[in-house]
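Each structure below appears as structure tokens.
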Structure 1
Amino acid sequence: MTAEAAIDASSTIGVLGGTGEQGRGLAKRLARAGHSLVLGSRDSERAVAAAKVLQPTRGRLPIVGASNGDAAARGEVVIVALPYEGHREMLISLAAELVGKVIVDCVNPMKFERGRPSMVDVPEGSAAEQAASVLPNSTIVSAFHDVSAKLLLGSARSVRTDVLVCGDDEEANALVCSLAGQIRGMRGVDVGPLRLSSVLESLTLVLIGVNRRYKTHAGVRITGV
């Protein structure tokens, strides 16, 4: 599947860890853009329940719940929204299902101590680079770290923010930028190679600080592009 084909046609998108706020929020917005979503979870019944909650009162969004394995197998593009603690092991276990696919990693390797967030040291440099190390037959793109899950799940029709995207495959980066642009109010911005993912992941710390100080759900806008 070429990036252009994936962009032009409605695709099935799998979400690993799809019952978390980020996974559910992205699923909701991408379903509104016309894609079919498979929410994955270690507990498939929990995923089915989460998918039902996302359905509007009138009409239905194309979102279903399943196991993480089913989401990996059925998704033409797969979003990784897992907790960092289980990130490496889960991806290793699903490597066969993810062969040849574009994997969008939005994991932020963080921890909270006494309410204060800090980054977790990742031996590979970042969560996305860790994904690349254990999924050599998949194409990894790092994106959606700077998007508020609260806004994604909220009632606003538009989520006004830029999505910073990095990866080592230009076609895959373009695909993810296009996916971001299909969400009302968003724009995808390709910022370069996958090695920059550590910067994107740590940017979340800055946004948390802004959100706490100004009691908002801040995003990022890139000017001059």
Structure 2
Amino acid sequence: MKKHGTETYIVNPDIEEYLMGLAPVEDEVLREMEELARKRDFPIIGPLVGRLLYQLTLMIDAKKVFEMGSGFGYSAYWFAKALGEDGYVVYTDLSEKNARLAEQFFKRGGLKEKIKINIVDSVKLLEETEEEFDIIFNDIDKELYPSVVDIAHMRLRKGGLFITDNVLWYGRVLSEDTSPSTKGIKEFTSLLLSRKGFLTTIIPLRDGISLSVKL
């Protein structure tokens, strides 16, 4: 791991750059979203994780994706690109500004019809829905992560995927940091790995991705 100020890169930045150079993003809208994230210092999953989400969506022939904490739509865009004509992504975010910006990107990318935008508390919406999903992607406030494990299991179909971002949290999971975010991630990861009904792997890509399949 490589240090940068108070943060730790899980993957050497030179390796990440090498990998991105092997398979550069060709979608102009995605590239624009990445540039916007850089300018605003806004957290997004980045192209390597985006490519993984795209691949996983294709692998399980996903039709319905529920996304928790969508920001301005970068990860939702990757999911939507992988879905067939009858598939859709449920976008959730508490910020109307983020949602409207995301809508513009989806429209320009020809994906608007595949995405259902909700400006709402994602945990509450997932808890209240009666649908089953093929994929649930979790990227909400980190202190809330533990509350999602059981709900996600309940709302996934058998064989569905529960995917969570930032589970290695720039190496803070190795420290004595007692902030609500770090405590939430550590508790979440422990719950997830011990949860019967999920088989989980932690992937040390970018900031750590947990990948759980519902048994």
Structure 3
Amino acid sequence: MLKVGLTGGIAAGKTAVGNMLTEMGAHVVRADEIAHNLLRPGESVYEEVVRQFGARILNPDKTVNRARLAELAFGDGSAKSARIAELNKIVHPAVIQRQEAWMEEIGKREPSSIAVVEAALLLEAGAGKRFDRLVVVTCTPEQRIQRFARRLGISPETARGEVERRMAAQLPDEDKIKAADYVIDNSGAQAQTREQVGKIYAELAGIAAASQKT
């Protein structure tokens, strides 16, 4: 089985690329969905996050208000106010453990398959070396803002501040690209992105198949 990490900055189009890879035959899991499950009441990660950040992050039904948690984690964008490292220290190890278990299960079931983990903070979490190949998705800074605004239904001005605040906690695209085996430019039409994804998938599938013959 070939382990592939899929990453990129906020609103770069990772999920769209992940969906394309799924359609082509890859198995894809999203770190954000794993984290969401870990933050459910009853999970040890949930208990620790509430202990560290307080009951103010909870909705009336005791579920985590992710927007409120993000406000506390990212602060006002300054290093002094941010508590994102504190949050990541709790969440990342558990997410990585779940990812590893998922990939192991896929590998046992389909030895020649491609298992893709989509994670915004894959490199920041120090998980890059856990993968055989790394794919980075990019787009222009202005596209990030426009896409984020559409996704949340907020104004471009509000989106700009939020994107800048979150990007401050991520490695810049230049550093991600340096670590990448493949880079997908998602700044053009969807058809152009799909063409890039198709070429990369064909190469990954060839590597995965060849690995079973050695």
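The numbers here are math on the coordinates, done by the rules we state, and not lab data. Everything numeric here is computed off the predicted structure, so don't read it as measured data. Cβ atoms are built from the backbone, for glycine too; each structure is taken alone.
Can you tell which of 1, 2, 3 yields 3.3 when distance in nm of label points 7 Å out along Cα→Cβ at positions 31 and 55 is derived from it?
Checking each candidate, the match is 3.
To test your reading of the models, identify which of 1, 2, 3 gives -0.38, -0.57, -1.16 for log10 I(q)/I(0) by the Debye sum over Cα atoms at q = 0.13, 0.16, 0.26 Å⁻¹, for residues 95-142 alone when calculated.
Of the options listed, only 2 reproduces it.
Could you tell me which structure in 1, 2, 3 was used to calculate distance in nm of label points 7 Å out along Cα→Cβ at positions 47 and 63 as 2.2?
3
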